[in-house]
Structure P
Amino acid sequence: MTIEEKLERLTERHEALAQSLELLKDSIHEQGDNIEKQGRNIDRLIALAETQTPHIEALFKIVDSHERRIRRIEGEAS
């Protein structure tokens with residue numbers, strides 16, 4: 001293999017590596033954008049969950065009250 005052929009192969013490898021790095025860079029940027037979007041979605045979900053907390057607590061109180069009522073009724077029936 002001549003020096004010119006070796007140089008040509010090295011040049012081809014360099015170009016292929018440069019293309020691979022460019023694709024990797026684009027992929028990393030795209031993933032970063034996706035992570036940022038998911039972070040915003042998580043923040044919105046947390047805010048929504050926080051608004052639902054009082055409703056969940058109210059339902060828990062209702063369930064607790066009904067359970068006590070059922071136990072009381074079952075105790076009277078025995």
Structure Q
Amino acid sequence: MAVKTITIDLEAYEALARRKKPGQSFSQVIKEQIGRRKTAAELLRIAAGLRLGRETLDAMDAQIKARRRSPARSARF
């Protein structure tokens with residue numbers, strides 16, 4: 001595996017060190033914090049494992065629809 005050396009300030013190092021678990025590398029911490037973006041397929045896979053009830057799913061759907069109608073949304077130009 002190729003490696004690259006980077007320089008970070010003490011504040012950034014301490015922030016990483018606080019998130020680092022025993023046995024975990026700094027590279028693993030960085031990937032965990034800012035890793036690749038999740039895909040819709042991953043979201044569906046995760047959601048399937050949650051076993052959400054119909055009532056919960058309906059409430060989530062209602063919330064999404066309400067946000068679409070919200071006047072707080074940015075204006076369309």
Structure R
Amino acid sequence: MRTTLTLDDDVARLLARERRTSGKGLKEAVNAALRRGLAAPAAPRERPYRMRPRDLGPCRLPSLDCVAEVLAVAEGEDHR
């Protein structure tokens with residue numbers, strides 16, 4: 001099959017490097033790269049992270065609005 005292919009600059013550089021190291025012609029290098037890419041298994045999709053909710057029971061503090069009161073209960077009144 002004969003076709004025109006436009007390569008991005010970075011792909012063209014990688015292909016030129018491959019041709020230099022392997023000694024292959026353009027057609028051979030492109031076909032080999034396409035075969036490798038098409039034969040490679042698709043990357044598995046990352047599953048979304050899921051959390052299961054847990055009931056922590058009722059809040060032990062009357063209100064979380066006052067930070068000083070929360071610290072007093074959590075650390076004790078004598079802690080300062």
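A value of -14500 for helix-only ellipticity at 222 nm (-39500 (n - 2.57) for each DSSP H run of 4 or more, over all residues; to 500), calculated from one of P, Q, R, originates in structure R. Sorting P, Q, R by volume of the Cα convex hull per residue in Å³ from high to low puts R first, with the largest value. Tell me which structure, out of P, Q, R, gives 7.8 once distance in nm of label points 7 Å out along Cα→Cβ at positions 4 and 68 is calculated. Among P, Q, R, the structure yielding 7.8 for distance in nm of label points 7 Å out along Cα→Cβ at positions 4 and 68 is R. Can you tell which of P, Q, R yields 6.0 when distance in nm of label points 7 Å out along Cα→Cβ at positions 36 and 60 is derived from it? Of the structures listed, the value fits R.
All of the numbers you see were taken from the coordinates with simple rules; none came from a lab. Only a predicted model underlies this, so the values are computations on that prediction, with no experimental measurement involved. Cβ atoms are built from the backbone, for glycine too; each structure is taken alone.
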